[in-house]
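What follows are several structures.
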Structure P
């Protein structure tokens with residue numbers, strides 16, 4: 001478990017930053033969005049009971065269960081030795097999953113049926129509104145791709 005501590009710390013940092021920014025968005029942008037870069041980026045307020053692109057609308061309980069399993073499996077995986085880029089990516093995915101899980105558990109009338117707060121919106125393309133947790137998961141995919149591409153060829157073959 002000791003091996004996992006720094007990575008669990010990174011997960012907690014992602015969750016904390018995600019929750020702080022969602023709280024900020026819920027008070028600052030409910031009435032009117034902030035146009036950070038006109039026609040490119042705005043901060044707004046939205047609630048999502050499903051996943052990206054309105055998939056699994058009202059499927060929050062199932063998504064919460066999946067997120068819980070993912071977070072537990074990632075913590076277990078982080079107890080094993082692995083390449084740093086893999087540990088960073090796993091921690092970012094775990095933190096993102098846990099950040100949205102907090103919303104699902106704390107923001108609904110029942111257990112795990114709350115809506116996730118989304119607040120970052122690109123206005124120049126048709127793209128879902130998202131949050132820091134979503135960004136963390138996306139960045140983790142980039143870290144994994146770069147890490148795999150940069151690994152020596154002999155490690156790819158084994």
Structure Q
């Protein structure tokens with residue numbers, strides 16, 4: 001949550017983070033109430049729900065969503081017509097997202113960290129990058145309160 005206001009000609013700005021590794025402790029309840037209170041008292045407040053696996057701030061605030069943006073990461077796209085199956089891309093990948101077989105290169109997109117190294121080391125320039133959707137980011141408003149939330153796509 002971000003809060004700012006102009007008090008007595010002096011800019012006042014603060015960021016308040018509510019965090020815990022344990023679920024069910026009331027983080028969302030505290031954060032949404034603090035954000036709503038700040039906005040109701042005339043402060044410019046932004047509620048940012050960073051729990052991308054289970055965002056629940058919208059349940060409390062019921063914002064009007066004004067924009068939804070797809071969130072993507074780059075993953076390799078192997079052009080089989082140019083690939084010589086030399087294995088340079090797979091040897092480079094520290095996360096084993098690529099497996100070079102005699103006839104093809106397999107990609108495990110969930111393991112890819114989007115570093116682009118496989119593209120750089122390919123001697124045949126057979127590796128391009130494509131966008132892989134991983135979630136979405138939503139922005140909106142709830143009265144005077146700005147709202148931002150992200151959500152990861154569910155595993156299929």
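Any read-out appearing in this document is the output of simple, stated calculations on the displayed coordinates, not a laboratory observation. Bear in mind the structure is a predicted one, so any value in this text is a computation, not a measurement. Cβ atoms are built from the backbone, for glycine too; each structure is taken alone.
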The value 13.0 for mean projected area of the Cα convex hull in nm², derived from one of P, Q, belongs to structure Q
Calculated from one of P, Q, FRET efficiency 1/(1 + (r/R0)^6) of positions 19 and 91 (r between Cβ atoms, R0 = 30 Å, to 0.05) reads 0.20, and the structure in question is Q
Re helix-only ellipticity at 222 nm (-39500 (n - 2.57) for each DSSP H run of 4 or more, over all residues; to 500): value -19000 computed from one entry in P, Q; matching entry is structure P
Comparing distance in nm of label points 7 Å out along Cα→Cβ at positions 35 and 99 across structures P, Q, the largest value goes to Q
